Structure 1
Amino acid sequence: MEYRPTPEQDAETTREAYGKVVAVIIACAILTVIIGYFMWKNDPERTAAPSGNRREIAGPAAGCHLEIALPGGSADVLSRPQFGDMVRGSLPHGTRLDVRSVRVDFVEVGGELAGWIERRYTAEVCE
């Protein structure tokens, strides 16, 4: 004697299968959103997120320049003026900076390694 499910059992099995398929689709959609968010957040070409203080201030005085002031260390060059942002590279102590703009917390630098450096790692040097 061969077992055959009743129409009610067959319909229940079909509903369970479709429910599992829908659950997998929803899980994939959620993972896609999460991965997309982190890719967007870490995109170095994205415009800067609002920071605590975007106000520009005066740069170095006439006849002076800024340089990295971390004896025995180096300062990270960030892709955006935001603490903890993606690091593009590092500049060693004593490196003279090509300053583009100065903000309360960050200095925008140009040159081969363009980006933003935390202002606390710089010093004004007058000749």
Structure 2
Amino acid sequence: MSASPAAGVSTAKVHVPPVPDDPAGRDLLARFHRALGDPTRLALLAFCAESERTGNECVVHAGLSQGRVSAHLGCLVSCGLLEVRRAGRFAYYRMTDPRVAELVGLGASIVADHAAGVAACARVASGS
């Protein structure tokens, strides 16, 4: 006779998306997550997910210098998470893939459920 699962524990299998088998593929996936791993870039992604934004709007929203915001936007554009449209002297930014917004929202939901553990994690310290 097999043991029954503990009360309240689901026995349903969880679908785990595949992680690349090769080191180069895992490195690329880790790079993607590092692009999301900065508070300013997360704020800019969320801001640009709502609608197309000018560079100046992004600077005001982030509350940082134009140079720092430009560097963050450049990172997000070069990673393919935002796209830029230029019109005269203005640059307009928008999210390229709605799944990125969904992923950021899912991350926020998971953090809400595990906030104390994430905050206490010394291996992934803020600002490192």
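Miscellaneous remarks
- Parent structure of the calculated result -16000, given that helix-only ellipticity at 222 nm (-39500 (n - 2.57) for each DSSP H run of 4 or more, over all residues; to 500) is the read-out and 1, 2 the choices: 2
- A value of -1.02 for log10 I(q)/I(0) by the Debye sum over Cα atoms at q = 0.17 Å⁻¹, calculated from one of 1, 2, originates in structure 2.
- Source structure (of 1, 2) for distance in nm of label points 7 Å out along Cα→Cβ at positions 21 and 117, computed value 3.0: 2
- If distance in nm of label points 7 Å out along Cα→Cβ at positions 13 and 101 is computed and equals 6.7, the structure in 1, 2: 1
- Which of 1, 2 yields 2.4 [distance in nm of label points 7 Å out along Cα→Cβ at positions 37 and 109, calculated]: 2
We did not get these values from a lab; they are worked out from the coordinates using the rules stated. Fair warning: this is a prediction, and the values are worked out from it, not measured in the lab. Cβ atoms are built from the backbone, for glycine too; each structure is taken alone.
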